[in-house]
Structure P
């Protein structure tokens, strides 16, 4: 019996839990490879991926590089993280986005928040902003591109009139959160198993939520997209 061959393309992805998750969701016998790409010039061409894999995941910083293969309903996200090959033809979607469409309303319900603050300006920040806009939610964005020093913002003062806030960290894993928050904040880290950020939250009045739910949910969406 043959089993599907899958892969993840990203940069510095040795920590990835994707092989473990997909083996649990599909079969312990699947082949799931980590393709660690440091430079854009070394990204595998789509025809090579099509001839080798049933499905491919894409993570930072390469989500935009395969965007031209996005299916119609995924084009609004401006980046893709999941490719399938239908009779050798690549079709891509963004399962982070569809997973967040499920999870963001749950986060609002669980934490009773009425204000969202996004850290970062990459593809995940854009996805979160678009979903919140479609939901009619109030949000603000802070990023280095906007001239913000993320660990020196006076978030407590700036949002003091808002009773309950969720700070959504969409920054890369290299970013370590060291800012001050009070008990009215929830820090939602879209990174999972981020040791430094978890340690920073210990003993603090604010709540910390890591990205494990997002990781699991987007994987479930990927399996459905691949039809496995």
Structure Q
């Protein structure tokens, strides 16, 4: 005898932040929750990232290639899926932001209110000289998982340099458009190393302003009874 179907899983509309593509998703089920629980217990960023990709592949109803999703696409989709799976609020311990208190309060965090903080004044096309432009791109989850340069975290400055290098999509002159992925890495490193500080800082500004999942949280401290407000950013805070 066949077992009964327990639930008719609802579908919800969602827009992929980086592309504007409209699609739908479903809440995750026990089989996917197991993946998340195991990843969460590991406290390992790479394991959590892989679990998040797997979850989104199962729950998002789209032909999108998950390898093309940006870091913030993944974070946004995960938070929206989680809010419909385990409830639209999640309890977090928040420390009072007043220096003379800093006591903790358990706060109901509205996960369904997450948003992407995008600075629309930042263009991916950056003028380097009068006849040289660089086209930048936002890195994907797969970049962070598979690019050995991005796993090198020996120093903060070296990591930032590698992120910038990996974010270069193309180099454009009046005559040519050179695809960065077709160039030897040594050539790209030499190209960036020969920039002035002003030119390099333009690339750094783009990278430092990569959109992030954000959430405004307001609460009253249980200890001092004063109001608190905080903008929380990044998926690790919501995992």
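Observations on the structure shown:
- Structure responsible for 2.5, with distance in nm of label points 7 Å out along Cα→Cβ at positions 110 and 182 calculated and labels P, Q on offer: P
- Value 2.0, calculated as distance in nm of label points 7 Å out along Cα→Cβ at positions 78 and 118, assigned to which of P, Q: Q
- Here FRET efficiency 1/(1 + (r/R0)^6) of positions 38 and 62 (r between Cβ atoms, R0 = 25 Å, to 0.05) was derived from just one of the structures P, Q, and that gives 0.50; the source is Q.
- Answer label among P, Q for the case where FRET efficiency 1/(1 + (r/R0)^6) of positions 86 and 150 (r between Cβ atoms, R0 = 35 Å, to 0.05), calculated from the coordinates, equals 0.70: Q
- Distance in nm of label points 7 Å out along Cα→Cβ at positions 142 and 198 - structure with the largest value, from P, Q: Q
- When Cα extents along the principal axes in Å, for residues 14-101 alone is computed for each of P, Q, the one that comes out at 51, 29, 24 is Q.
- For 18.2, 61 (Rg and Dmax of the Cα atoms in Å, calculated) the corresponding structure among P, Q: P
Readers should treat all values here as calculations from the given coordinates under stated rules, not as data from a laboratory. Computed from a prediction, not measured in an experiment: that's the story for all the values here. Cβ atoms are built from the backbone, for glycine too; each structure is taken alone.
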